[in-house]
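Each value in this text was obtained by applying a stated rule to the coordinates, not by laboratory testing. In this text the structure is predicted, and so the values were computed from the model without any measurement. Cβ atoms are built from the backbone, for glycine too; each structure is taken alone.
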Structure P
Amino acid sequence: MSKGKIYIVATPIGNLEDITYRAIKILQNVGMIVCEDTRVTGKLCAHYKIQTERVSANHHTSYSKLLTIIKKVKKGYDIAYVSDAGTPGVSDPGNQLVNIALENGIDVVPIPGASAITAIVSIAGFNMQKFCFLAYPPHKKGRQTFFKKVSNSDIPVIYYDSVHRIVKNLKLLKEFKVSAHLTIGRELTKKFEEVLRGDISEIIKYLMHENTKVKGEFVIIVK
């Protein structure tokens, strides 16, 4: 019996129409969809009438459970892995599943699509041939080191941030790089999508304005 395959499938970062025909076909035809959160993926599946079985695998999933999934694939079971949004493996548990799959000689197939990183790069308006991606800043320990690294970079830096910490983190970044120029995407592809461009002082002032309702997830380019 031949081994199955694992498909790493990119899903929308907001707008449910931002998914490829190939991705939908894969999700419809695999034996199982492994999700970061079955409830989140359930909305996408309901939209496209995908009835494939779904199981969860997140940062808290044990190695033994991931190995159980791998054993199914070794018996000829094709599966797809999806994160809550965007391209798996960037800032989610997908890379752990891929690593175990490779250790077991299983083919891993990328199904490309939406990504907040490539979305913000595409509208940056300046040279992004080289950049550094740093995912999310640490919540506590390591924050200063993180933003010192951002400020010292000689190429643009991209990172993610949440509504709860963005102002505090930008104020810390300003301490290290008062001249920073930012391009920020908020709620990209969603109903209240917003792109902010300007000096760090201007953007902090805008986000702190009493009439500004700061909501959603952020992807930030620091130049």
Structure Q
Amino acid sequence: MTTFLFDGHDTASITILLAHGAGASMDSPSMTATAKALAAVGFQVARFEFHYMAARRYGHRKPPPRAETVNPEYIKAIADLRAKGVAGPLIIGGKSMGGRVASMVADEMLAKGEISGLLCLGYPFHPPGKPTQLRTKHLADLKTPTLIFQGTRDEFGTKDEVATYALSDSIEVVWLEDGDHDLKPRKSISGFSAADHLKTLAETVKAWSGRIVA
């Protein structure tokens, strides 16, 4: 059974399931802050870890696997979440690699009526410094309503780069000024704080989810 961290109330009308990025756990400061911001606007948020990351808690230092190899783990997490009694509309997603994995199973889960949308936090469009190694092929025909938050300083995909990609019309990209891969801005330069961007993120997700679920 998948282990989850929950934020928000179990009576929330919509639940968001989030997976972590390649190098940080589900309880990293970034993941925790995001989960709490989403819970604050009325969502129930569930976080989980892929096996390789969970193994690190017991001293087993495993490198991140190829993203597509953990697709079954994400699908199982959805089933385990439902088995815990979480009903109603579900949005899946995650931070970086977690969001990428969710994006690879999203259409299958949408077709089965398991999910209503996809939320990606800092999508890794390409490895840093390797702009031609795109991870976007499946995004061109994506049918799942999708919201991607990207920082304008993100080395995994800049605003100019993303503008040239063939992305499905179901995808909305929201740019957070001066945000890095964790969506954090440099306040002294941008005039925004991490809290500002989290508030924008949460309020935007709330409005978007109302549209796609309705």
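Of the structures P, Q, report the one carrying the highest value of percent of Cα pairs over 16 Å apart, for residues 101-172 alone.
Comparing P, Q, the top value of percent of Cα pairs over 16 Å apart, for residues 101-172 alone belongs to P.
Once mean count of other Cβ atoms within 10 Å over residues 149-156 is calculated for all of P, Q, which comes out largest?
That would be structure Q.
When distance in nm of label points 7 Å out along Cα→Cβ at positions 37 and 181 is calculated for each of the structures P, Q, which structure yields the highest value?
Comparing P, Q, the top value of distance in nm of label points 7 Å out along Cα→Cβ at positions 37 and 181 belongs to P.
Assuming 17.1 is Kirkwood radius over Cα pairs in Å as calculated from a single structure, say which of P, Q it is.
Q
Looking just at relative contact order in percent (Cα under 8 Å, 6 or more apart), which of the labels P, Q belongs to the structure with the highest value?
The maximum falls on structure P.
Of structures P, Q, which gives 70 when volume of the Cα convex hull per residue in Å³, for residues 5-60 alone is computed from the coordinates?
Traced to structure Q.
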